[in-house]
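Scrolling down, you'll hit the structures one after another.
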Structure 1
Amino acid sequence: MPNLDTRASAARRLRLFAATSASLAALVLALPAQATDGYFLNGVGAKAKGMGGVAIAMPQDALSIASNPAAATMLESRVDLGVEIFVPDRGATISGNGAGLNGTYSGNGANPFILPEFGYVRALTDSVSIGLTINGNGGMNTQYDANPFASFGATGPAGVDLKQVFISPTVAVELADGHSLGLSPILLVQGFRATGIQPFTAASSAPTRFTNQGTDWAFGGGFRAGYLGQLAPGLAIGAFYQSRIEAQEFDKYAGLFAQGGGFDVPESYGAGISVQPAPGVLLGVDVKRIEYSEVQSVGNPLAPLFGGVPFGAQGGPGFGWRDITVFKIGGSVAASDRLTLRAGYGRSGNPVPASETFLNILAPGVVQDHFTIGATLDLGGGKEVTAYGMRAPRNEVAGAGSIPAPYGGGEADVYLAETSVGIAFGWTL
């Protein structure tokens with residue numbers, strides 16, 4: 001019969017785990033999210049972030065299961081808790097406009113952002129493992145204290161704040177030696193706020209639910225499935241598929257987003273490979289696809305507005321984002337028994353066409369190159385600390401036929417650059 005003290009200790013640990021998870025979820029939801037692959041994160045977990053985001057076939061910590069659920073069987077039972085300081089530099093320049101919008105505008109009214117993440121994995125048997133991750137999926141934030149639309153009569157700062165959080169329990173099974181499948185149901189919690197775009201309410205199907213309505217919250221659900229296989233010593237492949245996340249409408253912004261406030265998370269999928277060419281050296285490559293165009297509020301162009309379809313309607317105007325492919329490459333080397341060094345590079349497609357930059361003044365998710373470094377120090381006793389840094393150099397998209405004639409014509413050029421640093425603590429159980 002189990003010892004009562006042991007059972008009490010296990011119960012205390014369970015309560016502490018539940019309380020920690022709930023507190024972290026609340027903290028993630030309270031903070032504006034940012035992203036780099038369009039509005040998706042360029043990586044999840046401190047070790048992956050130090051390697052350009054590579055993770056699909058390279059499980060290194062508990063948060064790896066957010067990239068590939070099958071990774072749970074390849075990890076020790078462990079907990080990882082991290083935090084990132086994120087500083088984006090975003091803005092726009094308007095020129096040749098006949099309605100008085102010309103000027104250079106900074107969207108940096110809100111900076112920096114602090115983004116936590118949490119991962120847990122536990123082996124139940126030799127072939128079955130479970131886990132939980134809580135992390136920001138992505139988002140976008142702009143705040144133009146000098147409102148680019150002031151000449152149209154807009155008042156107050158202009159901008160948007162989108163934040164998305166995934167809460168993903170996971171189960172993975174090793175079906176054969178070195179070959180695993182995993183599944184993660186996904187609970188989405190997302191919030192959105194828009195301010196300072198009052199002049200465009202005249203083109204809305206619901207003008208009173210277009211801007212300055214505070215933060216609206218919505219929930220959704222979907223799933224992520226993955227495979228991870230060890231083909232030979234030092235050689236692994238992996239793949240994942242993440243379904244479209246069906247979400248509730250943003251009712252407060254039913255006059256802004258197509259389909260009465262619809263804002264689902266688009267499907268994504270990808271594959272990766274990792275190799276160990278020498279002892280202590282690990283290399284990996286990931287390829288990922290994000291189908292932004294399948295979500296009307298994101299993928300529809302502005303053009304339907306001038307065909308008589310207002311904002312908020314079925315088939316209504318959106319941000320005009322196109323689908324993108326993302327490539328990531330990274331590596332690590334054991335510098336000593338206690339220190340591991342990492343570096344990586346990621347290249348993502350630009351989702352914003354030159355013809356759609358006008359509305360994307362509010363959401364200039366256009367960075368493409370990501371350079372990263374990282375390191376892990378083994379503290380002993382199953383504990384470790386990992387740090388990383390990321391720089392995404394400024395990328396600009398120059399508008400081409402971007403401002404429609406009814407809004408004065410001319411061009412809107414948008415830009416974005418990003419810098420982040422983070423630290424995470426991990427310990428085996």
Structure 2
Amino acid sequence: MNGLLTDLYELTMAAGYFECGKAKEKATFEFTIRRLPAHRNYVVAAGIAQAVDYLLNLSFNDEEIAYLRALPHFAQVSPAFFDYLRDLRFTGDLFAVPEGTLLFAGEPALTIRAPIIEAQIPETYLLSAVTFQTLIASKAARCATAAAGRPVVEFGTRRAHTPEAGTLGARAAFLGGCAGTSNTLAGFRYGIPVMGTAAHSWVMSFPCEMDAFRKLQRVLGPATVHLLDTYDTLEGARRAAKLGGPMWGVRLDSGDFDALSRQVRGILDEAGHTGAKIMASGNLDEYRIRDLVAGGAPIDSFGVGTELATSADAPHMGTIYKMVELEICGIKRFTAKYSEDKTSFPGAKQVFRDVARDVVARSGECGKGEALLRPVILGGKLVEPLPTLAQSRDRAAQAIANLPPALRQLEVAEPWPVIHSRELRELIGQTHSNLRG
């Protein structure tokens with residue numbers, strides 16, 4: 001894994017740690033949800049699998065090291081540091097919540113304990129990979145909740161910020177509750193169901209719409225989904241109905257979905273195609289889906305693109321990666337940040353979840369309920385196989401179903417209670433007092 005996929009200051013700090021003789025000090029860092037994104041009552045943890053892959057394969061090759069050596073920032077750094085980088089591998093521990101776990105503000109999702117350089121360099125990658133997929137999984141969960149059991153398909157790769165973001169976004173969307181994706185690489189790589197048949201260009205490539213429908217059906221048979229709105233949506237529906245089966249159904253991509261779906265349903269039913277389904281796509285989000293479902297629109301599934309692939313209404317989240325402990329020659333020192341609005345809390349932690357609240361406690365405490373942070377990597381080795389994507393998806397679905405109804409709604413509700421244990425409160429107070437002198 002490319003060790004250069006990080007911010008420069010992670011590497012300049014690494015050089016500084018090395019030159020100051022701190023490379024063997026063992027540090028503990030935590031990835032924490034400082035604040036929930038806008039309009040969210042919870043987030044769905046995702047991207048843990050990519051974080052694990054990064055840590056297990058972190059390394060620097062000769063070309064990358066030569067590039068670093070040529071940078072002016074490293075002009076005073078000894079050759080021994082670059083030899084150190086050449087042999088660098090992650091030898092530490094990772095504790096993490098399983099993908100699909102619901103998280104709330106103030107809760108750690110990952111804990112890394114390793115020699116300080118090995119713990120410092122991953123910061124950039126972990127913040128990017130886990131935050132991004134968590135945002136998309138959380139948006140997908142909202143869309144799936146709004147659809148009330150009707151399938152939601154992820155259509156967003158073409159609107160994603162990069163093709164790889166689209167592929168990982170498709171993974172996260174499936175984890176969060178989408179039924180499938182239009183991204184065939186995501187289908188191949190992650191085993192996600194893929195969906196889609198033809199675009200407007202297919203219809204426009206033929207002299208007439210009827211011919212385009214007929215040829216598509218000849219190729220795809222019962223998987224055919226006719227796109228109706230290239231010219232006139234209702235006339236397109238009449239032509240698709242006249243052509244007959246086999247077909248999966250039709251897709252609406254523009255216009256008044258409520259009114260059009262009712263009219264199209266009538267056209268299909270009158271022609272005897274009562275089993276043909278209607279999909280709607282185009283500028284959909286969870287709020288429009290909710291309104292269509294609540295209004296009784298006869299739409300069988302929804303395709304969501306831009307709003308989902310970019311988490312458009314909440315494209316960022318307050319996640320942090322902070323040192324919470326430092327062990328030097330067997331002596332542990334607790335670390336924290338106390339600046340206004342950017343506080344972090346000392347000590348490695350655990351989160352206990354019971355039916356009424358979450359308790360953030362010190363690592364090693366006994367608590368009531370499920371302990372969310374679990375060992376994933378110990379001594380640089382994977383403890384056991386990670387949950388499959390399907391298992392993580394099921395975990396998320398079950399957790400969302402168990403939420404109080406107010407937290408499942410789209411509007412912001414009273415937050416789920418998250419408190420600190422007595423021992424953690426005492427440590428926070430002691431550390432603050434020590435740092436103030």
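Figure out for me which of the structures 1, 2 the number -12000 belongs to, where helix-only ellipticity at 222 nm (-39500 (n - 2.57) for each DSSP H run of 4 or more, over all residues; to 500) was derived from the coordinates.
For helix-only ellipticity at 222 nm (-39500 (n - 2.57) for each DSSP H run of 4 or more, over all residues; to 500), the value -12000 is produced by structure 2.
Comparing structures 1, 2 by mean count of other Cβ atoms within 10 Å over residues 51-58, which one has the largest value?
Evaluating mean count of other Cβ atoms within 10 Å over residues 51-58 on every structure, the highest lands on 1.
Output the label of whichever structure in 1, 2 has the greatest value of mean count of other Cβ atoms within 10 Å over residues 99-106.
Largest calculated value belongs to 2.
With relative contact order in percent (Cα under 8 Å, 6 or more apart) coming out at 22, pick the structure among 1, 2 it was computed from.
Only structure 2 yields this read-out.
Supply the structure label, taken from 1, 2, corresponding to Kirkwood radius over Cα pairs in Å with the calculated value 24.0.
Computed on structure 2.
Given that distance in nm of label points 7 Å out along Cα→Cβ at positions 123 and 339, derived from a single structure, equals 3.1, which label among 1, 2 identifies that structure?
For distance in nm of label points 7 Å out along Cα→Cβ at positions 123 and 339, the value 3.1 is produced by structure 1.
0.45 is what came out when FRET efficiency 1/(1 + (r/R0)^6) of positions 59 and 315 (r between Cβ atoms, R0 = 41 Å, to 0.05) was calculated for one structure; which of 1, 2 is it?
1
Any read-out appearing in this document is the output of simple, stated calculations on the displayed coordinates, not a laboratory observation. This is a predicted model, so every value here is computed, not measured. Cβ atoms are built from the backbone, for glycine too; each structure is taken alone.
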